[in-house]
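The data blocks that follow each hold one structure.
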Structure 1
Amino acid sequence: MEIAELTKLIKTRRSIRLYQDRPVPEDLLIQAIETATWAPNGANAQNWRFFIILNKKVINSVADAIQADIKTMMSWPEMANAGPPFLRPGSPPRVDTLRTAPALIVVAAVRSSNPMAAAMVSRGKTDPKAKEMFEGLQVVAPGVQSTSAAVAYLMLVLHQMGLGTVWMTGPLHAKAEIEKLLKIPAGMDVVTLVPVGYPAENPTKDRKAVSEVCQVIK
């Protein structure tokens, strides 16, 4: 693939939230995941795990769990001005992305011990520098970084196949319910949900100029 083709692939991918009522071949999903597993990852631990859900009843059950948690949150007085605009009273109904998707890929990360982090925690009780180092490591867990790289690859490959996706992390407020529903093994954490389907919309969004997000330090 020439750089121009790769650039076009990246720039034409969009977050799709509305899908055609058309099944997605299982073999395409597995092929995309196999490619995604070549993403860079810390210490080559390959800590990602992918769960393909094609059963609409199960997908709807996941959506139910998410909606139940949202209903609970929106009942809190503290959420009056904190919830996203589309959840506030009087807002127009929003498409329930999960319920329109014919397939769902749930991506999880395997937990792992980090002796270096444990040493920082222990020393950090009396050593401010060690505490500072540990806090730096906590900005984004290494396992989440690796899994996120795989998800980015996954979405690009599916886009090349003519399929649409959207990266969903918002529903993680229902993480416990989702993991219980899908029987995610102990020692794993769901990181994101990726609905997959043939697009029924063609959204367009621009990006900030590179000068706004990039700084060269010489």
Structure 2
Amino acid sequence: MPSDARRHPDTRQAPSIGPPPPAEELSGFPVWHVHAGSILCRVTTSGLGPWWFSSEGHGRFDLPPPRGTCYLADDEVGALLEVLGPIHVVSAAWARQLSIWHLGLPHQCTAADTTVREARGYGVTAELASITPYDLPQQWAAAFAAAGHGGVRYRIRHDPSGSRALALFGAAGERVRWPRGRRRPVDDDVLTELTEETGVRVAAVPALADLGEVRD
């Protein structure tokens, strides 16, 4: 007897996640309780503060103004992979323009946990953290926020190990008065760890003289 996949081949090649249900149906969605003081990691360009809540639509779970979303990872490498995305080669000079922050959440957050199997019962699949463009994930973020959730717990798209991150909801813009925690530059030790764990290569930017003759 043919399997369901053979009888319905098109369903295997189409996205498996659709728009979110009404917000009131997400009130019972499984949650991840993040206690005040929990330490999470974030990477920024040096000179910028860490607590930025984006509402421009460039992030996967950005909320529209007047609210926004701040992206935090469980560990340093995960936070770096959030910034690097599909990039496989970086220069040390570029990396040194970055800072890694270890941040303690100033208050408790109850986030919609999309990394557990119970989420499937609400229509969520792993594609929520990988599908592009971001229109659909942003619809889900808005629905979670409307249901009263303080953020989204998700798996980092470009980390095959399945490391997790938190998209924290809040008013759009920067929190200049929130504790900034500990800042660490992206130095040689960090780059060595990144290379050993992920295969990302560090290479010098070639000088113009090294590129040879340029022909029209």
Structure 3
Amino acid sequence: MDVSLHAAGKRFNQDWIFRKLDLELRQGDSLAVLGGNGSGKSTLLRVISGIMGISEGAIAYQSEGVSIAPEAVYRDVSIAAPYLELPGLYTLEESLEFHFRFKKPKQGMKLESMLERSGLAAHRKKFVYHFSSGMKQRLKLCLAFFSDTSLLLLDEPLSNLDSSAIDWYREILPEFSNDRTLVVCSNHDTREFELCQSVLEIRKP
């Protein structure tokens, strides 16, 4: 997916989060958005995802030369972020099955393959509300990675992950991002965005 922002700005009440931002992403591009806490990078990611509208400027989406309305972008977007909630009353199996009622699995993956690649297969019958914060983050990443979408958005993907899960992320990311437009938001942890070809440093205006 191609994403274009022109003179884009977002504010809450009178507080501008970012302003006059120009950004061009083409299918297959990979961008790291860097900034400290409160810099606005998560807000920018939600704007790119279509979850949140902009306050000024313009944003446009295209897929293979065909324009996509902002309200329809969600169909081709995967996002993983610490602030997104998971349905706690589902088991791991049920969470995967529910998610893939609405998203096509990438590479025709089946449930057993997803469980194996997730590294969480031993917990397949465990309710998500019993998961540790690291297991929940890994599940969020799996849902994003395993969905057949052209825009992959990751917000501080290593949040709550231990060393073995970080190794898993660094191993699996190239396989599940190499044909997608990738945006990674990070607090300058290079392990999160080492694959990204370009960098945008964002600061509040």
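Nothing in this text is a laboratory measurement; each read-out follows from the coordinates by a stated rule. What you see is a predicted model, and the numbers here were worked out from it, not measured in a lab.
Using helix-only ellipticity at 222 nm (-39500 (n - 2.57) for each DSSP H run of 4 or more, over all residues; to 500) as the calculated read-out, with -5000 as its value, let me know the right label among 1, 2, 3.
Source structure for this number: 2.
The value 1.04 for Rg/Rh (Cα atoms, Kirkwood Rh) was derived from one model only; which of 1, 2, 3 is it?
Considering all the candidates, the number was obtained from 2.
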